[in-house]
1. Given a value of 11.0, 31 for Rg and Dmax of the Cα atoms in Å, calculated from one of I, II, which structure does it belong to?
2. Kindly point out which one of I, II the value -12500 was derived from, the read-out being helix-only ellipticity at 222 nm (-39500 (n - 2.57) for each DSSP H run of 4 or more, over all residues; to 500).
3. Thinking of I, II, which structure, once relative contact order in percent (Cα under 8 Å, 6 or more apart) is computed, gives back 55?
Structure I
């Protein structure tokens, strides 16, 4: 796979489903991920789940 480390991805519908799956994969690849979703509570939960992939 191409190296995407340090790149930025904007993911809409990121709180669940395919959007969350993409956001998670991007985070695992050490990308900066910008999440957007209309469901604020679900989005907050998604952010918390993705924090485990945070890098310095």
Structure II
């Protein structure tokens, strides 16, 4: 199974749990999304059989 998620949607659950692991917070999420954009990342692809949340 594969899901390609644009950076703009990474602030939604369950993606922000993954982006901010191990301690999700709004401040940390904003810092990490800013860094991804600065690096030119436009999307992240989640691949595999495991799920973070139902």
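Read-outs: derived from the displayed coordinates by stated rules, not from any lab. Since this is a predicted model, take the numbers as computed values, not measurements.
1. Details: I: 10.6, 33; II: 11.0, 31.
Structure of origin is II.
2. Details: I: -12500; II: -9500.
The structure behind it is I.
3. Source structure for this number: II.
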